[in-house]
Structure 1
Amino acid sequence: MAEVFRDDLGIPHIRATDVRDLAEAQGEVTARDRGWQIEVDRLRAAGRLSELIGEAGVVWDVFARRARLDETARRAFDALGEEDRAFVSAYAGGVRRGMDAAGSRAAEFRVLDETFGDTRPLTAWDDHDPLGVLHVAHALFSTFPHVLWRERVALALGDEWADLFAGDSGEETTPTAGSNAWALHGSRTASGMPLLAGDPHRIFELPGVYQQVRLACDEFDVIGLAFPGVPGVPHFGHTGDAAWGITNAIAHSVDVFEERLRTVQGGYEALGPRGWEPVEVLRSLIAVRGGDTIEVESLETARGCIVTDPHPHDGGLRAWSIRHPARTNADLGAGALLPLLRARTAQDVISAFGHWVDPVNRVLAADRGGDVLSATVGTVPRRERDERRRAHSAASVAPAPDRDRVGAVVVRDVAVDANERPSAAAIDLGWAYPSSHRASRIARLLADLAPRTPADFEPIWGDTASGSTAPLRALLPSPDASLSPAAVRVRDLITAWEGRMDAGSEAAGAFGAWRDALVQEAAAHPAMAPLREPHPFGAVFDPWMGVEGQVAAVLPRLLQHPALRDDAPALVRRALERAADAGTWGSTHRMLPTHVLADVPRATAPVAGLDIELSGDGDAVRCTGSTPGLTDRAWRGSVARWAWDLADREQSLWSVPFGAAGAPDSPHFSDQLRDWAAVHPTRVVTDWAALHADTPTGAS
């Protein structure tokens, strides 16, 4: 049994006797608070989501079966050391108890029962399931879908076009996933001890992707942000003596291979460097709630799992496989979970992350001794930069060994990570990176504002300067008789504007409307028509294959391409005319939270009242990303904000977009939203006497 306390935001603070009891208690409390969420993620990992939500889950389940996510989690669990395996097992045991006690009665399960007119009993968690949840959180978070996009571009338009959709030319570029983090050495702070801060950028999921939590036992007392369904706090934590936070390194960690297949009796063969090779085939059935059962073939070649739709090509079949380090090495990085909780120094943190696998992250770590370290952690294949650009031919290219890991770097002043291309060649492990705008902007703000405490970071988190404004404004024409007065007004608003995407700004609204229209005009250009043909990869990759989203990411560069250059002035002018009736930015740039129930016909997702106006933009430090040309609604951005003070943990700050609870009827379901939108994170509370006692774990 463990004690459970709550602060005024409902954040759980768990105190147990030892590590095993604590892991079990964390699992139980998570199941109580987030039962629906963790069950959905567990079923995603198993490729069984369709059993719960019907046809809406089929596309994902097919991918999960093809990628063998659950089998990989089982292998990784079996390969853990005894203590780590016991830690994960204890957490799963706690989940089983918490689901029985409360989690299985979450309102969303009742909504689905009413929608489908039946009842789906939940099955108990297996001990490996927390690793499945960890895997599913990162399965599509590497850069390999962008490799498939470049394959799509090369196949449809020609190889030379692939480079247009990557690079560092100042504007936002693919990939758009990212995060911010920064570290201040103690020489920069009021206390004389280091400060760390940042905010991860992911999809605005309901319930939120991160769970604020405190985990205490006889060995440690840690605050941090947990993945619901996974023990510990793998990405962001503060042990009292040491702290850490991560950003995505945008590394090429997953090789993609173009596979040539042929059918043989009982299965398939794949053409490898040494000729035709056997393909392992697993056939399974997806039970679809309210629909017909679907058979799935999961094919694995000597290189990896085929994750796309095989299709006829050159007298045989063509498909694409991925060589994922988690599967190749039977390792999901779970060996880092427990050592992170025990970390007492920045070096302890970096050593713990020596077990991390995928995605590759940049870590900032600090301790009360004053040390600040920066490291890039995770597993990547030994590929030169030009070998990361497109898929490899399975017939001629062999899998690469893992690259040696690079040691940590001492930070003696300031460090900033924002997914930009690193200056150090040893950690430049990707092909395409987001624009350096966020990193440059944070560095400038740190220099100009000279923050000395966590409270001083609010203007940095809240900065709305967009990096894409300058290259786009350079396209604006001079006013002349060809523009209507309304279009001239839009042009003048944008020209005189300082480039901040503030919700109440009329100029930002005009810019957003013009950008939307310009993306649509460019995407509709005849040169882009081949990209609108069906792609060969499968529906799970549709978000990466959308023409508007990819055009928006490289719009200025695209308009300078010879195929569009002569038409660009007319496109710009037409877009100005279409933007004439724009309102403020916040009138269209509103929160768009995603919930699994939104994809289920006749089911109502609990999103009412959450579509608040937002400042920021996809490439601003205050990340609230939309898809220009499709919607101004913000569907991705800062899914947490955190600041760790090594001098006094109670001066640390944290916030999430929604709340601590997963139940829509809880007062803590979305009670942090307004303060999050206003960039007012709350202080961490660590005084047990200031907390409220809750039902202990293990209680009947």
Structure 2
Amino acid sequence: MHKFGDFTQGYYDVKDQLSHYLLKKAEAFFEKEALEKSRITTVKEFEKRRKNIKNSFLAAIGGLPGKKTPLNPICSGVIKKENYRIEKIVFQSQPEFYVTSNLYVPEKLKGKAPGILLVCGHAFEAKSYPVYQKVCIDLVNNGFVVLTTDPIGQGERMQYYNPKTKKTDVEWGVIEHSYAGAQNIIEGSCIARYFIWDGIRGIDYLISRPEVDKDRIGITGNSGGGTQTSYLMMTDERIKCAVPCTYLTNRYEYMKTMQSHDAEQNIFGAVKNGFNHDDIMTALAPKPVQIGAVSYDFFCIEGTIKSFERAKKIYSLYGAGNNINLVIDDSVHLYSDVLRQASVNWFKKHLKNEPMNFVTSKNIATEEPAKLNCTQTGQILDKFPDSNKVYNLNETFSKENAPERNIIKTGKSLNIYIEETRAKLINLLQFNASREKIFPRIISSETTKDHIIESLFFFAEKDIIATAYYFKPLEIKTPGKTYILLLEGGTSEAESKLSIIKSFTNKGYSVLVFDPRGVGAVKNRNVSWGHGEIYCTEFKLNYDTIMMGTSLMAMRVFDITRGVDYLYGRKDVDKNNIGIIGYGAASIWALCAGILQPKIKELILNDMLFSYQDIIETRLFKYDNKIILHGFLKNFDLVDLIPCFSGKYIKLVNLKDAGGNINKNKLNNKFVNILKTYYPAYKVNINALIK
């Protein structure tokens, strides 16, 4: 079997085609955004756009949790210092969803003081990380009351911590955020909503304190804390002054670096809707905002400067050009001494009306991190093992936002249901029904004792090459039945599946082993470091598509339908006898393609996940970027798509639960019983359907 190699056997270099395609697609959105912003000449025009951006942001994250419930704060201890005290505070941002925090309070206050919320970046110790302690200490010594909180997945709030084993079942920080965040994407939200709500409730706690002036609230944080600061600038108007550090850049400039983001930093439709980082810088305009940046940051400084220049123009419309500032330290990614000093002085000027004359020290004594813990063991789940975790909140959100199923009793209602569901799927996948002429290239052919193998490629759309092996019987007297075989590894797996392929060609059938974009011979080169599935190339590229309002899965479904178009152009294919065989994640692509492409007459789906809802309801699920797309469960679950293949042949083999296991009880409860209860008009033999 001839290998395609890095250059499609010498025809095209495809190793960057997907990443280049996505960047080019994004550039069109960035150009539209730039044009819109260039036309803003008045405060009224800007504020209209700002309102639209904020609304689209809130819609993309699934809104905020909503009703504020009692904080029920508990003080578990106090550390007394010479000029201030540190109170160990635990509050509930949502019922039984505990937030661990430290409150720094100056001693001998004369009247109410400004309050600062310090939100933490991706440090294991979070609130007790020495770098963040120094920020709190400098602020409290300058007369500010400072609340700093542990984000989910850090400090004392590991969401996958197991009180029995005393270990975390999912790695802390970026891994946990993106692991749980996959559930949010599937259900049509974003894990950012919990970070934001924790911050909003943190401000609620701050202003509940008698020492704090509720009209003088500031916020700061760096890295992931810069992200949280940014989002709170978008969502909480009580903030009077903000200093986001080492996060804000420019989406286009950052996308070109080919680096990944956490799940909470990838907002559905952000690129498509023109929501960029200068929109964050101006979210509070004309209130005072200072951006802290470092020249050696992976959040590239070029993008920061670009966004700042845009933001400066908006502040000038208000006649408040001095209310926005950019501080750049010659440092690596860090809340550095220079940034810390600049932050304190910014808050002094704008919240206390004092001179910006503070000079920090490089030798600030901090506490041992464990000493600042609110709990005895350092994990809140040891104290409250049955409390809500982020995955519990996700399950609640999913159930509250799931579409209601109606019982489909008649053939007429089934036909209506199929059309409506197909329309939803077209919208969900942003499916493009237009078709350009295919010019396939068969670049090699070899004959074995079992079959003939053709290596071929064609353009599925402009700039996207799809590759394939076409296996056909040694003798074809009339146009015959053909299957498209979809494997997770595409043509790179074909050799390991030769026995399956041979079983079809021996019957006189042909098999097209097909590579949709980013798979097999057209797999993109590695462009991102990764922790297995998280932060890998597929993770990065899929989240780029999500920010453009689509998904890699949607694009691959389109490519598969183009594979059908290719078969329609072959004289040796029976056009009324085309089927798809899918394995694993590719079986979900096959199911969607089969519904969207009426020419498909048969589906054989192997090892397919039987329920996206089971991912939401499973604490430790099998993470798979290849099937992650935004909002699937807001429309339907996989079982709801099966009746759309009514009147055609479909077989489901070895259906899997969210853990990748065959589980008959779950299968019955979450698939078979739903099919029987809600789709009686879909007259199918369950025993014949499911193997």
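Here are some notes:
- Entry that produces 52, 27, 22 once semi-axes √(5λ) of the Cα gyration tensor in Å is calculated, selected from 1, 2: 2
- Which of 1, 2 yields 14 [relative contact order in percent (Cα under 8 Å, 6 or more apart), calculated]: 2
- Answer label among 1, 2 for the case where mean count of other Cβ atoms within 10 Å over residues 60-67, calculated from the coordinates, equals 16.6: 2
- For the structures shown (1, 2), mean count of other Cβ atoms within 10 Å over residues 188-195 is largest in 2.
Each reported figure results from applying straightforward, stated rules to the coordinates on display, with no laboratory input. Quantities reported herein were computed from a predicted structural model and do not represent experimental measurements. Cβ atoms are built from the backbone, for glycine too; each structure is taken alone.
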